[in-house]
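Each reported figure results from applying straightforward, stated rules to the coordinates on display, with no laboratory input. Values in this document were obtained by computation on a predicted structure and should not be read as measured data. Cβ atoms are built from the backbone, for glycine too; each structure is taken alone.
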Structure P
Amino acid sequence: MFIDEAIDLREDLPEGLQRDFAELREYYDTGDWLHFDIFFEAVEASVKAYYLAGKISREDLNCIFRKYGIL
């Protein structure tokens, strides 16, 4: 469970992703690593789908994964 506070994401990312990130934040803030890790698997797939659909850029994808400890 990891969130890099130094990395800022674009504020105009798709609303669905913003909701997902808010839910991840709740798990992070409460120390609920189990739900964070389980939910992040779904978020990771969603982020990739947004990228493949052209809804977010490669830079957005990399920033998201760096922020949440994937890269």
Structure Q
Amino acid sequence: MLAAISFNLTRAAGTLASRFHARATTATIRTHLIAVPARIARSARRLPRHLPARWPWEVAWQTMFTAASGPPILAT
């Protein structure tokens, strides 16, 4: 059961990230978006993320993070 949940969450993260990652395999999503050598710092009640310099998947990761951590989108 946990394997199915983790698979579904990985696929959802890929769909949020980009069109390429929406069709990518689970292993590709894991290496590009989940296993990120990032550092989280704490500064004035904010949590800035320090991503690697010239990282090719930064835009996709930022898109996924913004969609996942922002307020829900209201249906019209």
Structure R
Amino acid sequence: MIAELRKRPVLINDIITDDTFAEAGRLKASYKISLANSIALAQAVVTSGELLTADHHEFDIIEENESITFSWIR
């Protein structure tokens, strides 16, 4: 798995913008997901990126209802 992760472009972001917080709020209010997951997902939305995750439990329903790109690691 680590080898697969190293092939991907990774953006380290240590600043959460107002746009990300607003999108995280929308996602948190729309779906029963954790605050951390709503922020991670919002960051992917705002940057037109993809979310690399193994958390099918919270994200499967979102993948069905939103146009957000997910990459599943298991």
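Things to note:
- Once relative contact order in percent (Cα under 8 Å, 6 or more apart) is evaluated on every structure in P, Q, R, the highest one turns out to be P.
- Answer label among P, Q, R for the case where Cα extents along the principal axes in Å, calculated from the coordinates, equals 35, 27, 19: R
- A value of -13500 for helix-only ellipticity at 222 nm (-39500 (n - 2.57) for each DSSP H run of 4 or more, over all residues; to 500), calculated from one of P, Q, R, originates in structure Q.
- The greatest value of FRET efficiency 1/(1 + (r/R0)^6) of positions 29 and 45 (r between Cβ atoms, R0 = 25 Å, to 0.05) among structures P, Q, R is that of R.
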